[in-house]
Structure 1
Amino acid sequence: MRLSDRTLNKADTGNDAPALRPTASQLAERATALAVRHLLSRQNTEGWWKGDLECSVTSDAEDLLLRQFLGIQDGKTTHAARLFIRGGQREDGAWSTFHGGSGDLSTTIEAYVALRLAGDAPDEPHMAKAAAWIRAHGGIAASRVFTRIWLALFGWWKWEDLPALPPELIFMPRWFPFNIYHFACWARQAIVPLTVVSAMRPVRPAPFGLDELHTEAGVPGPTRRRAPVRGWGGFFLCVDRALAAYHKVAPRRLRQAAMNSAARWIIERQENDGCWGGIQVDATYSLIALHLLGYELDHPVMRAGLTSLDAFAVWREDGARMIEVSQSPVWDTSLAVSALADAGVPSDHPALVKAADWMLGKQHLRPGDWAVRRPGLDPGGWAFQFHNDNNPDLDDTAEVILALRRVQHPDPVRVDAAIERGLRWSLGMQSRNGGWGAFDADNTSAIVGRLPFCDFGEVTDPPSADVTAHIVEMLALEGKSADPRTGRGVAWLLAEQEVSGAWFGRWGVNYVYGTGAVVPALMAAGLPAAHAAIRRAVTWLSSVQNDDGGWGEDPRSYRDERWAGQGTSTASQTAWALLALLAAGEWESESVVGGIGWLAQAQREDGTWDEPYFTGTGFPGDCSINYHLYRQVFPLMALGRYLHKSPLGQPFGRTTGVPSSRQP
């Protein structure tokens, strides 16, 4: 048995008598009450929840590089960033992209350069160790393109040794293979301003050299690689050479017109808070491009953009400052509402009603970039962030609708109308193959990712199992199981199941996340628990359960399938596995009892769980995320569903020792 007696004895007072051991239900009840109390205490007065969104130190390093480039450094910010970046350094001198991960070359280079800008000398032990690690792993020449772009801004790398990215791309028709709308929304929001930067090739005087980061002192490494004779790689390197040659002869008027069009495109997409798409890195590149085009720092567009960057800063008690690459209040709020409802918080509780009001106010009522592929579709989705009116996403829309249905709102007509808009938009965003992507429909180009420029992260937005599962679950619970479009989604999910029985998780780590999303969706859509796909998933989850009763998966599973379902137990991943097993009817199984026991044993007395591990995903294998609220909401969902024997959500009105609507 995976769950030890010691695990079940957590609530004991020291007496090992079997009669005093709490049952799994008793453990779940206590843990649920503690978690509910804590989660309710974290709600903002406006109605939303938001946990920190932690990535690697790349965002912090690039924030310092931006400030250096624009000449807006200040001592307090620099010192705080230095503390945070230093705190993430590994023993070997490198920086990783997730907790416990191996060193990453580009992240380490950017962190090193940022610390030098912050005043750390290259002969200090931690800096010398970092430089040695960088050299041992290929030096600057082996880093990704985006890192070398940052270095080129200060003359630490040659612009001509970077892939070309002409601003004339903005003029390409929508049928053209390299049209900007063939890129995912997050990619095109970065690529459009970078075309301006690539064309203008600015160099700000560097305050120091970086000879110590080359494999041979003072040698910047190889220049443009020779293209192989055959294959797509050779073709695109030839294209890159042609674009580099075009850069030298580009008609001045055409180039200026292209950059002006790019500037208009950028400005039109600035949000009300001054940011771009609610993503820090896209705002950074947009500010650089506009500044190069003559927008002074006191211009309203620039001033608003620079102000928006402060919203991404999380100041810690030790004086360090962490930069969030994005913010997740809509996502966090929808999950918090569903978790509280699963736990038995009354459906008319003021906290849930206030959250519903806040979410209703965030629905998109005007078209965004998604309308390029769906021009006749009415808007109705929800985005991830506080301010992102241009790029709603299917994942948030599904979870918001699921959450709204858990609330007994005083204006049900308003709720029904919002949900109906969200349903129509979601159905209209289904891709041709039956699945759903996150932001766009049929954003599946196999060509754009082969560009030499695109050597980091995902640049397209194809359907994924986790997003499709959330949409299918939402549609089923809205009474649309028999809709042919729901059926196509179910068929797509069944076809995507791995041989192991798991599903790949695009936006969470990884197979545990994907499987934890798909099984409840298929069950909601009407598949029986005895279905072969469900049984294979249950068998796989049971097979990868840790001996301590929990589940964990390391982000390295994106690169190496031997890590699939393997890793230190975490609260969020244990909850995902439990949500799947509970949906499949495994209430009394050894695996479920073990998972519930692990959650109860790992919970702290204040009702929280500690989770330093990164279980969220930005780009599989490249960008991992630690959503700080995941460790609270998903365990509460699993505990509540177990406690109330509700595999797909807690009905309205049940209570479990938590504050009622008359006891706010």
Structure 2
Amino acid sequence: MTATTDGSSGPLGAGAAVAGETTDTRTAERPAAGDILEAAGRAAERSVAHLLGRQDAQGWWKGDLETNVTMDAEDLLLRQFLGIRDTRTTEAAGRFIRGEQREDGTWATFYGGPGELSATIEAYVALRLAGDRPDDPHMARASAWIRGRGGIAESRVFTRIWLALFGWWKWDDLPELPPELIFLPKWFPLNIYDFGCWARQTIVPLTVVSAKRPVRPAPFALDELHTDARRPNPPKPLASAGSWDGFFQRTDKVLHAYHRLAPRRLRRVAMNAAARWIIERQENDGCWGGIQPPAVYSVIALHLLGYDLEHPVMRAGLESLDRFALWREDGARMIEACQSPVWDTCLATIALADAGLPADHPALVKAADWMLGEEIVRPGDWSVRRPGLAPGGWAFEFHNDNYPDIDDTAEVILALRRVRHPDPAAVDSAIERGTRWSLGMQSRNGAWAAFDADNTSPFPNRLPFCDFGEVIDPPSADVTAHVVEMLAYEGKAHHPRTRSGIEWLLAEQEANGAWFGRWGVNHVYGTGSVVPALTAAGLPVSHPAIRRAVHWLESVQNDDGGWGEDLRSYRDEQWIGRGASTASQTGWALLALLAAGERESKPVERGVAWLAETQRADGSWDEPYFTGTGFPWDFSINYHLYRQVFPLTALGRYLHGEPFADRTDTGKGG
């Protein structure tokens, strides 16, 4: 763990600074209640103006989605592999990657985090492609650090796959992933639908790559990244044969033998089936699932199967990858792993409406029009487990009709209900379809996941191939909470499925009173999602679960009045609820406290005061910290719009009360 400002290895307590960041923890004298109201009103007014100024003419909002330099490194490696790397792109990527390097020579995967081996290796290789020399001081620091952590041999599988494409690693020393996987029936363990949607979109093309084992000529050697270049991958002991890890390690050895013996005709048929699967899931804009990694691997797989770069599928795929690039004024080029316009738009709509913008304001109507146009009305991969369920719902990205997600659907419905649209029948119809689809996507345990129902197989995470991030999509407290909140506002608080979700949430509360955050960092996000849902569904603010959550939030409030939680909380319990204050996490905490009836409390007043005091002159907030997650700990996200929408939502509810406060539950079963 990175040392804190006092030289220790753990959190300093409430108000702690992390990773060398200095924080003034002196508590200012609390303003009078009237002053806080006035300050909150001014801050909300400035924030509304700022957010309105960021709306696109078509009605959507989208903030930058910042991850880490592996996106940029792999984009360069892809272009090198395909033979299309150009000077302008290379120089721009190199400029960005260099700018993200830390003093110790490493690259981290989130702001203020520790150096990460695989990210540092990939960034180093990308800079070698950009012309940086191994003996340049910044490169020498990086390679020394890499060797000190075990070298390439200790990096994750995906990093070593990229290196194998150029002969920097041996394919025989990678886990095997046969394309015949595509033939496994849906009821059989480890069929492709046992993987989360993001994982299956990556794994299917990688089965082709694994079967083909291509090697392009390496433009340089990487001996300096091995602890011993003569023996780069010394054998490691196998786990016990009686353990699952040992079983899958031995199964991998069998699959390596099968690679040499696989019938050619069967393998060819399997790879062609994989190609059909990939092409069928290409979106209208050329991408796959609206996210960058599956698009990269799909392009490589199809290229290996003979699709030339001018083929319409390939041309559209490569053009879609260019749309993930953000060019900066200094000439640097950053790659987004994904783009989040639907998510950003529904959250911005909620924030503006809760801040008092009239329900028929043109900006809200325009946003609603755009969201209505993004509704997904055809089946996707989710229907494998819910074949009789009619489609309806929304995805996260501009184009992703195969994978609508339950979280976005819930929040879009909550946003649409805040808008007085000129065609209320169209809104009601879309909401009815989305609500019905959401109910149908409930998992057997009563909760909701992000993309699929009952995607909880224990086996995918055991595969030697899957050593990075989440590869299944189990239900989470934050998604379940958003669905429960939406169902409550749709008059379904007493629906049996809603009650099952509430029971699951209550059972998931941790001993300290918080809830784990799967898609946001971390317990502050989980708790900030669950408490408003439970109170919306009718739990009294005096309920023991609500009081425990309030007590926990008050106990972790920073001395400056804000809230923060470092990503290290996913690995180290000492960091739970601890970290430098951020605008988004302060917003989440306030949303929970306000829903729990704590508007007049000192913690709420201090939190609101912190938001007002830290707001920039243009109505925005600054937030370098990563408060979103793709995979807890492994893949972190800085949603640049989070720092705007969640503080504004909290300020709006502080000033105007809870949304839909006069809405009563019809008690209808739906």
Read-out distance in nm of label points 7 Å out along Cα→Cβ at positions 101 and 589, computed value 3.0, structure in 1, 2: 1
Among 1, 2, which structure scores highest (criterion: FRET efficiency 1/(1 + (r/R0)^6) of positions 93 and 637 (r between Cβ atoms, R0 = 35 Å, to 0.05)): 2
For mean count of other Cβ atoms within 10 Å over residues 205-212 computed as 22.5, the structure of 1, 2 it came from: 2
Read-out distance in nm of label points 7 Å out along Cα→Cβ at positions 149 and 413, computed value 4.3, structure in 1, 2: 2
Of the structures 1, 2, the one that 79, 59, 51 was derived from, the read-out being Cα extents along the principal axes in Å: 1
Entry that produces 6.3 once distance in nm of label points 7 Å out along Cα→Cβ at positions 53 and 237 is calculated, selected from 1, 2: 2
Highest-scoring label, criterion being FRET efficiency 1/(1 + (r/R0)^6) of positions 69 and 573 (r between Cβ atoms, R0 = 25 Å, to 0.05), among 1, 2: 2
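Read-outs throughout are calculated quantities, based only on the coordinates presented, and are distinct from any laboratory measurement. Just so it is clear, the structure is predicted and the values come from calculations on it, not from any experiment. Cβ atoms are built from the backbone, for glycine too; each structure is taken alone.
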